[in-house]
Structure I
Amino acid sequence: MNDAIQPRPVSPPQAAGLLQLSVIVPTFNERDNVTTLFRRLEAALAGTAFEVIFVDDNSPDGTWDVVRALAREDGRVRCIRRIGRRGLSGACIEGILASSAPCAAVIDADLQHDETQLSKMLALLQGGEFDLVVGSRYIEGGSADSFNRQRAGASALATEVAKRVLRVKIADPMSGFFMIRRDRFEQLAPQLSTQGFKILLDIVATARGNLRIKEIPYTFGSRLHGESKLDSMVALDFLGLVLAKLTHDVVSLRFLLFAMVGSIGLIVHFVALYAALEAFDWPFPEAQACGALSAMTSNFLLNNFLTYRDQRLKGLAILRGLLLFYLVCSVGLLANVGVAFSVYDQEPIWWLAGAAGALMGVVWNYAMSGLFVWRKR
């Protein structure tokens with residue numbers, strides 16, 4: 001690692017009065033777990049000056065209210081309530097950047113991570129030899145026996161893909177339990193994605209070998225209360241993250257998801273066009289318009305459900321967003337055709353002109369959708 005970016009030693013534990021550790025806990029619908037987790041952290045970190053930052057995505061079950069009640073009783077507890085933003089990675093980034101200690105740990109609120117390992121992880125960072133300590137289920141002494149067969153298989157596949165494709169050299173890059181020096185994290189933060197669930201993989205891949213990493217074993221426990229936040233969309237987030245890192249973040253995870261949805265929209269367009277021509281015997285102009293409208297509608301719904309699910313439109317906002325999306329895509333179509341004609345005039349290769357137009361269209365639609373349809377409020 002370049003000597004110019006060697007971090008300063010972390011303040012030792014005997015530096016009385018100095019905050020040593022910030023524990024970041026992303027939450028969504030975890031009101032039954034947060035108090036138990038805090039009591040466990042109290043016991044595990046006895047003698048350590050620590051704070052706990054719960055980053056809550058405006059949980060419908062009022063998790064944030066329970067955390068605030070804890071904060072009134074104990075000044076070591078803090079609550080960040082996020083409105084209009086969703087996602088574990090974004091919550092972890094905001095929490096770590098809002099922390100005050102030189103070391104920050106990330107732990108889930110579902111009580112499945114082993115908080116008793118935090119003191120060992122902190123000691124390793126304070127020793128100055130490591131920048132990142134990972135709680136690993138896949139080294140000797142670790143276990144993920146609580147996984148069902150489907151989740152175990154998915155985790156093993158994702159781990160293997162991360163190792164081979166991104167050349168990540170740790171046993172458990174999909175772990176959600178880790179501790180990092182905050183100064184090193186702040187160097188990486190501008191390049192991290194706020195989407196998805198695999199913040200550790202993003203950190204390690206972004207660092208490209210410039211983090212000194214230590215893995216320690218732990219046993220992944222079973223959830224006691226609430227429901228798992230992992231769903232079928234996590235696989236797409238993971239794939240998008242891998243592709244983004246392969247391009248060295250030239251394109252974002254969100255853009256890749258937007259482009260993928262656009263590809264699905266192309267299929268919808270052709271299916272609707274074929275149905276209008278063959279099943280309903282419509283003239284081609286009306287059939288083409290039907291195909292285009294069907295594709296734009298499906299693209300809007302999929303983007304709202306997947307690409308922008310952390311800013312998902314609800315209620316009447318969906319209708320307004322759909323109309324704006326129609327307008328954005330209509331202008332994007334004109335940009336698509338204009339660029340395609342321009343390229344074809346210079347070099348009459350149909351596929352090159354078509355690709356240039358399509359690229360222009362997707363870039364325009366993505367940029368304008370972010371500005372006008374799913375803009376952050």
Structure II
Amino acid sequence: MQFDQDGDTGFWIDDREHHAFLRQDAQRQIDVFRQMIRPDGGFDLPGWDGSPLPDAPQELHTTTRMVHSFALAKCFGFDDCDAVIDAGMDYIWKMHRDASHGGYFWSVARNKSAADDSKLAYGHMFVLLAAATAKQAGHPDADRLLMDVTEILDTHYWEESHGLYADEFNRDWTPFSTYRGMNANMHGVEAHLAAFEATGQTRYLDRAGRIIDFFVHRMAPDNDWRLPEHYTYDWTVDRDYAGNPMFRPAGTTPGHSLELGRLTLQHWDLAGRPDNAAPMAARRLISQAITDAWRPDGGFIYTMKDGKPDRTVRYWWPVAEAIGALAALIKLDRRPSDEALYRSFWQFAKSHLIDPDHGGWFPELDDAGHPAQHQFVGKPDIYHALQADLLPLTPHLSRATTS
């Protein structure tokens with residue numbers, strides 16, 4: 001086999017120079033986001049130049065993803081991660097946690113009051129992920145948080161008859177909609193697999209498997225290997241739903257197929273590799289997403305509708321997820337075609353998304369391929385890009401180990 005980019009015939013995930021590049025990019029991201037701790041223990045977000053952005057409420061997924069990312073980095077041997085993990089774990093428990101009704105507020109204002117007191121499954125899945133990864137990193141408060149959020153998920157969100165999680169409640173746990181969605185459940189798979197790795201409790205693995213069964217083994221084959229995002233109360237596909245254009249866009253989101261494809265392989269691996277159905281389905285999901293959404297000039301379009309491109313804007317996170325998905329496929333089966341894609345995704349990330357001057361990844365590109373700030377301001381998240389750096393470093397399909 002021949003790869004034109006560098007002329008070698010190996011696989012980058014085996015290559016020491018590639019490993020050095022991954023660790024260097026991860027370190028530069030860590031260095032940027034480490035500086036975002038505020039005096040009150042919360043986190044700012046960095047602007048393009050690395051300086052903190054102006055005052056804004058702190059959302060739950062920001063706090064939890066910082067904890068997860070720095071705990072994951074610590075598991076991979078990076079130094080000086082504890083201050084961020086400590087600050088984030090404390091902020092989740094003291095600021096986001098609702099001491100009166102239980103659960104976790106979506107956002108907290110700088111005056112320490114709830115800016116948005118809704119209780120979203122999406123945010124609670126990241127609380128579980130943060131707790132699980134913090135436990136793997138040895139944080140003393142991880143068990144407390146893990147037990148608390150697990151009880152909340154069991155009590156309020158889990159729908160046993162469907163094997164899936166409901167989405168959203170008011171502060172007092174009264175529902176404010178009948179919406180059901182794929183995104184929160186997909187991140188539920190991620191969080192439950194992390195919790196299984198951290199605790200060895202099979203209940204987490206089993207629930208992740210039930211979610212995968214619905215979306216990957218039922219919904220995907222029935223929808224040309226594209227994942228419907230939005231559902232009614234009884235988990236019927238809601239094809240007319242058009243919610244928030246960023247977080248709940250109409251149609252399907254190919255980046256989520258890349259993400260869930262990788263998680264399907266991780267679940268299959270942790271479950272003992274029982275058969276070939278999961279790897280075959282994961283590959284179908286990942287391949288269809290790439291076929292549908294990888295633009296001729298690079299980058300992934302954001303959404304599809306009726307099998308055709310809908311929102312063609314390009315964000316950083318689908319590229320990061322494509323890197324993780326292809327790394328997982330290559331670990332399982334060394335195919336030259338997968339290696340060529342893996343290299344293409346990294347080449348695009350290096351030339352368009354990674355900031356060579358200040359570190360971190362630009363979150364959005366305009367149609368000419370230049371960094372833009374239409375949907376996002378600054379660099380809003382370390383989570384996707386850091387995982388793109390770290391996941392290829394381990395020979396395993398699991399997350400937080402390099403051994």
Structure III
Amino acid sequence: MTSKLAAQPSTSRGRAHSEVDAGPRGPRDIFQRDRDRIIHSVSFRRLRHKTQVFVAPDGDHYRVRLTHSIEVAQIGRTIARALGLNEDLTEALCLAHDLGHPPFGHAGEDSLQAAMADAGGFDHNAHSIRLVTRLEAPYPGFDGLNLSWEALEGLAKHNGPVAAPTWALAEANDAFDLELQSWPSLEAQVAAVADDIAYDNHDIDDGVRAGLLRLDELVEVPIVNKHWGAVATRFAGLSDDKALRALVRDQIGTMVGDLISETQRRIAATGVETCEDVRAAGMQLVGFSEGLGHQERELKRFLYERLYNAPLLVPVRTEAQRVVANLFAAYCDDPSLLPEAWRRDEDHVQRLRTIGDFVAGMTDRFAVARHEELVGPVDLPDRF
């Protein structure tokens with residue numbers, strides 16, 4: 001059953017560019033077509049070779065941006081269905097939320113931010129919007145994927161209102177007003193928290209597998225300790241590997257259940273009755289309860305300290321930043337190194353942004369190959 005707070009395809013604010021529905025398109029509504037356009041995009045396919053936690057991982061079992069996005073979509077659809085929200089819009093936002101990540105994840109983003117300082121910097125969230133509104137160009141009549149207003153709004157502000165948009169987001173907003181000062185739909189809020197739930201738990205799995213997280217330290221984190229004990233009670237004598245997988249499943253289930261209950265409580269307490277009420281609520285309606293929220297933040301602090309900022313990953317991140325910085329500099333010094341389609345007669349700022357677009361679109365392995373071709377060897381360790 002659909003909630004009255006769900007985004008409705010029939011009342012969508014539409015697309016920036018009018019389209020003639022000619023040819024076989026199948027029985028899909030506007031949000032279903034948004035989702036399918038994202039899945040069929042080049043940017044989505046490139047996510048299979050982009051860093052999630054580990055740079056250019058050689059292990060087939062580690063997560064990358066693509067598998068992470070699929071896992072976020074699975075969690076997001078589950079929550080949306082329980083709350084009676086639009087599952088297709090939720091899925092579209094979950095699948096697209098990381099499209100704008102450059103090679104090597106946040107390490108690459110830091111390098112691009114510095115390299116593009118004179119052109120307004122770089123932000124992966126804003127770059128996601130730039131990709132779907134300009135850089136992807138599969139259609140004959142316009143640039144971009146021409147996603148619905150609701151999909152663009154959700155991508156632009158799934159983390160909440162945007163008081164000071166970066167140049168890329170401001171540019172997209174000027175072309176199609178996304179009302180950046182308001183909260184987004186419940187579907188967008190679900191996508192944001194589904195992302196947190198996915199990486200909170202799946203990064204535990206990858207971190208232990210890589211040997212960067214120790215189980216004896218991990219189980220000292222309160223939320224983990226609770227679930228680890230419950231798994232041991234249910235399955236006596238279970239191997240650590242299977243127990244860890246059960247732990248991850250149980251934690252996801254607990255987080256999802258708490259999120260649904262707390263969101264329903266907030267909706268009832270605020271009395272919102274329409275999608276526009278949600279946007280004007282002045283607060284996030286989709287979220288964890290106070291107790292679970294505190295436990296989730298403790299888990300995040302542990303992961304940042306022991307995994308994301310692990311000493312073994314520091315030289316990897318440093319080398320990844322060097323690769324991106326060197327590539328950007330090489331293309332600035334000699335724009336003829338760019339593929340022909342990317343060579344344009346532009347002013348300084350626009351040229352920097354064009355180079356930023358090109359480098360941001362690279363996969364990890366493509367960036368390594370181009371660096372070896374144009375600059376010199378890359379020293380990334382085999383394991384990460």
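Just so you know, all these numbers are worked out from the coordinates, no wet-lab data involved. Keep in mind it's a predicted model, so treat the numbers as computed, not measured. Cβ atoms are built from the backbone, for glycine too; each structure is taken alone.
Brief remarks follow.
- Entry that produces 1.02 once Cα Rg over 2.2 N^0.38 Å is calculated, selected from I, II, III: III
- Which entry (I, II, III) yields the derived value -0.34, -0.39, -0.84 for log10 I(q)/I(0) by the Debye sum over Cα atoms at q = 0.16, 0.17, 0.25 Å⁻¹, for residues 283-322 alone: II
- Read-out distance in nm of label points 7 Å out along Cα→Cβ at positions 123 and 259, computed value 4.8, structure in I, II, III: I
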